[in-house]
Structure P
């Protein structure tokens, strides 16, 4: 077991869904996975492993923000040999190209975090998603007629950002939504030579002020989880062929 995950190596699947909320991890396991088994409750950060369409998949909470998420992503990659992590969460829309209930597929992630400064010094590294995961997720969503939009994310270190102008600046440069984890996840996937993709349901719109109801948010979150799970099934099939 690792420092923050109390599981033996065989208890975690090669593919992991990573919501921030540990109760979301439990909901994913109980709603979508067959025969889910809880493997972690260290610090209340729940983790489960089960199967979906015959493929072993884990769901692990990660907490909010890049520092917390990075702890779990690094341990999953380094200590449990996880091959692909799909972050599943919500985001706020920055661009009028997307609307509430859309799912943004994070092609790349800009950030205001200083986490990569010691790693890359004077270079502004551009963390990006795994292309195969991105392509598979887009294909699945298109087949299911679900509203997904590939594009850039902004991984902010601040949920309540006092800079009221940055959202508009980023939107003008094509950034679609703001969340708090993708940039660090993509960086760690690159470090360990693994795959990662962030799928984010738009829960509210910073430009139009539109918000989803709790019921709408739940329904769109379910659609996103189904896309993520089917993406993993297809990735596994491609890896086995």
Structure Q
């Protein structure tokens, strides 16, 4: 299993790298938030150990960026022990939280527990972090869309609809799934919402919104994102 450790404390990085490699893990390290995101995109780790107090991008920003495109488990390893810090990290998408100083046996146990999720996960769950559709670019890490070099402004709901479809590229996403994930289970019959948001997304992303190539309707079922544009 490949683990990325992101921490700006060189002693902790060295100790964890030696300990985890001795137990057969493939270890990648990063010393700041930007480096962590870049190495995540390059190496696609199976699991992350993320410190919160890093320079450039802090840990919460890193977690938010990662969650734009990967479902791999994230374990926060931080000196911040306040409940507000823990809640913020978990709400951003972390799976577990260990406070420094920590017992190495406890840390290894938590890594094993999260690793079991990796072993049982279906393949292909991660999306490409950056997707190009003609002159449009979707960056799941930065949560931005550009077209012909200019930023495309999406509402939070438009982004959520697009993100769900992109993360399930090539697969049918039912109307009920989209409605439940975005608005809650009590709105699973409100299909007019989806028609409105898909129409707006097509105007912003499709070369010809009247004849969509990427954001496709599956009549009577739902929607599908086709990154190939039908080519």
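Read-outs: derived from the displayed coordinates by stated rules, not from any lab. Computed from a predicted model, the values in this text were never measured in an experiment. Cβ atoms are built from the backbone, for glycine too; each structure is taken alone.
Please compute relative contact order in percent (Cα under 8 Å, 6 or more apart) for structures P, Q and give me the label with the greatest value.
Evaluating relative contact order in percent (Cα under 8 Å, 6 or more apart) on every structure, the highest lands on P.
Looking at structures P, Q, which one was Cα Rg over 2.2 N^0.38 Å, for residues 150-205 alone calculated from, given that it came out as 1.22? Can you show the working numbers first?
Values: P: 1.22; Q: 1.11.
Source structure: P.
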Structures P, Q, by distance in nm of label points 7 Å out along Cα→Cβ at positions 38 and 198: label with the highest value: Q
Structure from which 17.3, 51 was derived, Rg and Dmax of the Cα atoms in Å, for residues 102-173 alone, options P, Q: Q
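Upon calculation of Rg and Dmax of the Cα atoms in Å from the atomic coordinates, which of the structures P, Q produces 16.7, 50?
Numbers: P: 16.7, 50; Q: 19.5, 59.
It must be structure P, since only it matches.
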Which of P, Q leads on distance in nm of label points 7 Å out along Cα→Cβ at positions 22 and 78, largest value: Q
